[in-house]
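Nothing in this text is a laboratory measurement; each read-out follows from the coordinates by a stated rule. Being a predicted model, the structure only gives us computed values, none of them experimental.
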Structure P
């Protein structure tokens, strides 16, 4: 059973992502390049950013991160409403105090 991402405020629109599909490239004399896909599928990655997360939402995300790092969970991309099965792509939840009672927070996700 897949756990769902916590119900907290949506990340800001500075949140970005990428589609990652590595390739193997071999360069030859004459400036020729031969390439092929390294894997059979692409991976999607997101960097979620909150510029003004409340302490209550941060506490929820912090507890969720600690309980679910290394596992998979369901997450809905807030702009497109597409649902993905993802995992945390990093071993840390990054944050800074941006004001009293407010944090800026960043975390990475990737599809499995």
Structure Q
């Protein structure tokens, strides 16, 4: 998985491309935890480039979200591809991780 980090309007964003699975979980977790360790209260995960999530990837994603929540922070997921979104909806992941459609500038969000 390739992770591009950027900040837009003061919000940290991780743009993820590839597969979130057993082979990429450590890279993802370590990158996300950097923002929590520096006192970040929020993180946007752009899933537009994620083509596959296995059970280990889903567990890692949930762990990252729960870690932020313990510190009164928030993680949101934006722009998931249809197959990933369908899986998340079917598994009720939206109850843990809010999912939105975002524009390119991350200034407009709409619920999915």
Structure R
């Protein structure tokens, strides 16, 4: 499996943005979603998006279990044809995920 790990903080937003999520925290900047799509297109065919970071707790496989911010993220990504397949959580989320899911190749956007 090939994975592109990404987080919303500093990858899909930045402190000076006016974009806001439903909770009021920094939201997702559309231009940066486009940049994420471009980066994904540069990865090997079949590379999957895995979310880590603060927003990982807001997202779930079952959209009904997502927070309002998680649903907002899904909609923002969906508009650009992007879909999260999983999330990485824990003390060492990326390393734990790589070991647990037998990831062959990965890229981390931080």
- Task: Looking at relative contact order in percent (Cα under 8 Å, 6 or more apart), point out which structure of P, Q, R has the largest value.
- Result: R
- Work out volume of the Cα convex hull per residue in Å³, for residues 10-57 alone for each of structures P, Q, R, then name the structure with the largest result. P
- Cα extents along the principal axes in Å gets 37, 27, 24 when computed on, of labels P, Q, R, structure R
